[in-house]
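Each structure below appears as structure tokens.
All of the numbers you see were taken from the coordinates with simple rules; none came from a lab. The shown structure was predicted, so the numbers you read here are calculated from the model rather than taken from an experiment. Cβ atoms are built from the backbone, for glycine too; each structure is taken alone.
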Structure P
Amino acid sequence: MSKEARGTIFLEQARVISQLAYDAEQFVLRLAAPKCAAKAQPGTFAHLTCDPTIPMRRPLSIMRADPKAGWIEILYKVLGPGLQALAARRAGDELSVLGPIGKPFVARAGRPRALLLGGGVGIPPMIFLAERLREQKAFKPLVLMGSEVPFPFRTRPSSILLPGVPEGSIACMPLLEEWGVPSRLASKSDFPGCYRGFVTELAHEWLSSLGPAELSEVEIFCCGPTPMLKATAALARRHGVPCQVSLEEFMACAVGGCAGCAVEVRTPDGPAMQRVCVDGPVFDAYAVF
């Protein structure tokens with residue numbers, strides 16, 4: 001384990017509280033993991049043992065955490081035998097959790113208009129960040145999410161007016177709506193009420209509706225597949241706003257020891273290799289793209 005991670009990452013036996021199944025083999029797993037829940041922040045992740053017969057853990061983003069109740073929630077899509085085994089877990093089962101791991105998103109008070117973009121399994125950190133930002137009255141988060149498979153929640157028309165969004169783009173995430181956080185959904189799969197296109201295209205439409213003073217208050221936060229992250233970095237450059245992205249890489253140890261997840265990052269001293277697990281997963285978009 002890297003020195004900066006010592007004392008902040010915990011190993012504990014977690015108990016499955018619930019496991020909810022959604023379309024396209026997507027699951028929301030709630031775990032009783034009090035040590036992880038106490039320290040989790042938006043953008044951090046947990047390294048789970050999916051099954052005793054599968055030695056390699058799986059890194060999964062934390063979608064929500066309740067420090068008082070001691071639980072964390074994880075949204076994942078089944079890919080491969082590890083997550084297939086995780087999907088078979090039921091309430092009362094136990095599994096090993098290592099976490100929380102990684103550097104989180106950091107919102108700055110000078111940029112209160114937080115634009116959160118989540119794509120597919122990159123949606124979880126955006127929900128976590130939105131929940132934390134809504135607790136801070138200084139921020140006005142907007143969450144835009146994209147998916148080409150059915151969303152892992154029951155969508156509904158939003159009752160929150162959102163200037164700058166095309167007419168007819170009214171589908172939202174009910175949980176965010178209940179929190180008073182505006183959200184809109186994008187897809188090229190013709191889902192009802194969704195913007196027809198990529199989520200970055202929807203973000204461009206909203207950003208284009210803002211004046212210079214409003215743009216000066218915007219910062220973008222993004223998690224999703226690499227092509228989406230690259231498109232988001234280009235979008236941020238186009239509109240001249242700062243941007244933080246959460247990278248996804250294959251990981252072995254996930255605590256900085258093996259350096260198997262290293263990526264090249266531009267630093268003031270020139271290019272450097274940094275580990276996605278503990279130096280990230282959140283990076284300045286301009287440094288990596």
Structure Q
Amino acid sequence: MAQPLLKMLSMKRKCPVCHSHSDLHVRNGFFYRESGRVRVQRYRCTQCAKEFSDATFQLRYRQRLRRINGLVERELISGSSLRRTALILKINVKTVVRRLRFLAHKARKEQVRRMQLLSDIQEVQFDDMETFEHSKMKPLAITIAVWKNKRWILGCEVSQMPAKGLLAKRARKKYGPRLDDRKKGRERLFKKIQPALGESVVFETDEHPHYGKHLKERFPKSLHVQYKGRRGCVVGQGELKAGGFDPLFSLNHTCAMLRYSISRLVRRTWVTTKRPDRLQDHIDIYVNFHNRVLVS
């Protein structure tokens with residue numbers, strides 16, 4: 001099994017400069033990686049004389065302290081903040097931020113490959129979670145889509161939204177008008193998950209007035225089923241027991257797991273998001289872990 005695998009990998013190898021195939025590459029020695037003492041093969045391109053190795057094509061190229069990647073991921077999806085993760089692992093918080101970006105990039109690639117294997121999904125539940133950046137007067141929306149039967153997270157998209165309710169007037173006075181990008185966030189999510197959905201897919205949501213219009217624009221042959229939303233219970237299952245069976249249980253339970261596992265999303269917390277793109281990175285890491293470990 002080892003030889004066919006090595007042959008398959010060599011066929012995919014291309015020169016990083018002239019993009020020539022492996023037929024024009026010759027072996028040019030090897031070296032031992034400092035981390036783990038792994039033997040890495042070197043190559044030289046006979047067309048442009050560029051020298052490279054097997055490590056050139058890896059996501060972890062030139063990355064040091066590779067052993068902490070799994071440890072950082074474990075802490076980030078277990079409710080630890082970036083600073084607490086750095087404190088526990090005895091590393092610099094800047095290292096944690098860099099690994100957050102690396103793990104998010106890796107997670108998005110794995111999610112794309114995972115979605116390419118899915119097809120003809122017939123039942124999807126989606127909704128908008130709400131959180132904030134820096135202040136509750138600067139709210140954010142997290143559009144999440146869940147495969148009802150398998151409870152897979154098909155995708156999550158972060159977008160900004162204006163403040164509402166009692167904070168709306170204060171928010172406009174302090175921070176000025178704020179754009180509502182929730183529709184764009186839904187469009188990004190729908191574009192990603194559309195190849196995996198069946199033609200007559202059934203979408204289940206709450207009674208949000210804008211969901212039906214957006215679904216008909218993107219999925220004209222789909223069926224949209226709405227259920228009356230209910231207020232969540234702070235502790236325990238009291239609200240669910242009082243209201244009976246929850247038709248959106250797969251979605252609501254997944255959102256609850258998301259809030260429990262990511263420190264930025266806990267309702268009463270000192271940890272706040274300073275940048276929406278970092279929140280997107282953090283969520284993407286959890287989505288990959290959720291689909292790979294929890295519901296696989």
Structure R
Amino acid sequence: MKIIDSHFHVYKSEQAGLMAQGGKSQIGFSGTVEEAAKILDCNPIDRIIALAVIPISLMRKAAMEKWPEDITSSKKRVLAEELEEKMQQRLSGYNDWLCRKALKDPRMEPAIAADPTINGEYMAKELLSKLKTYKIKVIKIHPAASSLSPAYEGYQPIFDLAQEKNLTVISHGGLMVDDPEGKYCSPENFRKVLDKFPNLKLVAAHLAYPNVKGLCDLAGKYKNLFTDISFVLKNSQLTDDEFCDIIKSFGPDRVVFGSDFPWCDPKEDMDRLLRLKLNEKELEMVAWQNAMRIFGLD
């Protein structure tokens with residue numbers, strides 16, 4: 001069975017991967033490209049959508065907390081301008097690094113990072129640059145990491161460009177450590193995006209867990225909404241039968257497999273996918289066919 005892992009994080013270093021996991025490995029992986037290559041070498045996973053996520057808001061906040069309390073307003077403006085330029089460079093540098101790695105390994109399809117707190121004009125130029133230079137097809141956003149909704153106005157230039165250029169946007173969906181109810185990336189907030197951008201190809205990841213029913217209801221109204229089953233294959237209480245029912249309810253032609261490496265083991269998640277009582281056609285759609293179509297893979 002051909003497999004495409006559509007939700008696979010990679011980091012520039014072991015330290016960066018461990019920091020993203022809260023300071024230590026959750027299940028033994030650090031999330032480096034070298035680890036990713038070994039997993040692809042040893043498992044029947046044909047390709048991965050390699051996600052770039054960089055916590056710009058947290059990095060900006062950490063830098064600002066180091067500023068002296070008694071600085072003048074003029075000095076503060078200078079520091080703020082310098083900091084924004086640095087954040088832009090870090091985002092662009094990370095995206096360049098990921099795209100260059102993907103050029104060396106055709107099994108990797110880069111999903112570059114976009115951030116709504118970066119200047120909108122700069123963000124649009126960054127996306128256009130990567131589209132021109134690397135022919136990128138996928139953009140990754142993580143609204144909850146910035147304590148924002150995907151309907152936040154800062155996403156406007158990102159969604160505008162993605163819709164115009166037929167790029168697919170993967171958004172974090174549902175809960176995270178600081179948002180256990182998944183309020184930021186709830187189905188209601190995705191509805192606001194889909195109403196405004198009717199031709200945007202949007203993947204709301206992780207079934208927007210725990211708001212799965214709400215996302216399935218949304219899928220019935222918006223045919224440009226997709227989802228993946230990453231993270232929840234291992235870290236939810238959903239049974240195999242419930243997974244099958246959810247996939248059929250959402251639409252087996254709009255659900256893609258993903259593991260959420262390095263938080264989850266792709267091999268374990270792949271094995272569980274293959275155990276689900278989907279018919280052969282449904283299984284092939286979820287395992288790889290949908291990903292080829294949704295992400296425009298060759």
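Among the shown structures P, Q, R, from which was the value 53, 47, 33 of Cα extents along the principal axes in Å calculated?
That value comes from structure P.
Once mean count of other Cβ atoms within 10 Å over residues 65-72 is calculated for every structure in P, Q, R, which label goes with the largest value? Walk me through the intermediate numbers first.
Values: P: 17.6; Q: 14.6; R: 8.4.
Answer by largest value of mean count of other Cβ atoms within 10 Å over residues 65-72: P.
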Given -13500 for helix-only ellipticity at 222 nm (-39500 (n - 2.57) for each DSSP H run of 4 or more, over all residues; to 500), calculated: source structure among P, Q, R:
R
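Suppose you compute mean count of other Cβ atoms within 10 Å over residues 113-120 for every structure in P, Q, R: which one lands on 25.0?
P
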Compare distance in nm of label points 7 Å out along Cα→Cβ at positions 17 and 89 across structures P, Q, R and report the one with the greatest value.
Q
Using Rg/Rh (Cα atoms, Kirkwood Rh), for residues 25-96 alone, single out the structure from P, Q, R with the greatest value.
R
